[in-house]
Structure 1
């Protein structure tokens, strides 16, 4: 028996049991893990504090500390909810993950264009795998490959049980090209709030008042293939419950910016984070390239 299979056989029963436990019990476990991660391990505390200070310089340090602690609790909850996602029922998912304006897809279906669905590490994006319950359009989610092939097969089959198709990040563009060629109307879900590698950066823009490199792949694809772009707004009215609202992004002929749809996305995301900073992943090193923006030459 090879090592990968052995690890899978040892871990899978634990994942299965955890995924079948009620969330009321799982959140108690999450509380314990939070104390371990935050108070003992101190995972990325410096990064979180730096990010919060950069984004909310006018808030008192005590207020930022409250956000820090609540965001770490949510950080742990997301991983617990991800595990629960392997065993959650459609009934419970419908109760906890509500789509507030699914009718937007009726309009988009009639237009016949495919859709880029832009989201961020805000709230819970993991449970979006049941989005096919809201539309007839074929839905795809990009993800990073799990190195263990047994877990990879398990994740693929489990996440796909609600109808959404999951493709590796590196296979996203080939899949888009294939669907475009065959006239398959599709929804492509992308998370676009992390910092791109500098050698892949095409655009720098303001995010919370700081010049940072921005992912522009979504807008470039939308322009190339004439796709609609939709922003996914996530609210958490209480622990374990989420409300998803979709917002169609359109330039309305305003082409002052090189990437107007990307700017609209950033503006919407910044506003949502400001309204509820407790449910954003502050552990990402979003501002690691501060001060590295190229200087624009003037005549």
Structure 2
């Protein structure tokens, strides 16, 4: 039997149910790096991930339209807002699920605006070590997409944040998130109650929204298991929980868009981080395959 990889599912068919879009935005990062390299690194690593999950005896056969990369390399987040928003909007209007591969976390704000529904009907779930609630006095950056979206009009009760880490945020960010009504599921909650409980409670809090964007900031993973993220910390989320969240959330039909951000291939001389990112894509497709016909 021939080896079939996730890369073999990529196609230029506009009728494919899933789309993949690269967003190599690297400017404006709190920690400068090369997150612009991530889309190419992930596509390359997909060749090493099989389409078959032996645990569930599941064969992934979903076609994925590769829509290429948005021309945002070298742009500041404010400059990249319109091209990213419009590229995402074109794909979410045609496909059931879109995978947006950053790039830094600043791509999340235009992505939310590209869902094609008013912000009042958008839900945002983040898997992130950080609140992403830095001040916006210097404009949008990778450290403030959540605060930017609140200022844009996204209601706080439409946001849930999973995996927030100790000693990675400030008191003001925490207080502002609580005041806004954001659902907070910190790392201790996840490790105690389990990822399934965190995801289920987040989806319940967002039961009133029409469309959901999930921001998978990969620096939520323990740095020892994912060295290719400048913001990752020791003692972070176990990678298995990251994969479990990806599969479960992609199963939810209201999840129209997922992004993967803050992966910097230049930080990892091995292939561990690239393979982890590629496995995330496989988990997303496996979860999507669970959706009712």
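Coordinate-derived values only; no laboratory data. None of these values were measured; they are calculated from a predicted model. Cβ atoms are built from the backbone, for glycine too; each structure is taken alone.
To which of 1, 2 does the computed value -13500 (helix-only ellipticity at 222 nm (-39500 (n - 2.57) for each DSSP H run of 4 or more, over all residues; to 500)) belong? Checking each candidate, the match is 1.
Taking 18.5 as the value of mean projected area of the Cα convex hull in nm² derived from one of the structures shown (1, 2), identify that structure. Don't skip to the answer; put the middle values down first.
Numbers: 1: 18.5; 2: 14.0.
Structure 1 accounts for this read-out.
When mean count of other Cβ atoms within 10 Å over residues 109-116 is compared over structures 1, 2, which one is greatest?
Values: 1: 16.2; 2: 24.9.
With respect to mean count of other Cβ atoms within 10 Å over residues 109-116, the highest-scoring structure among 1, 2 is 2.
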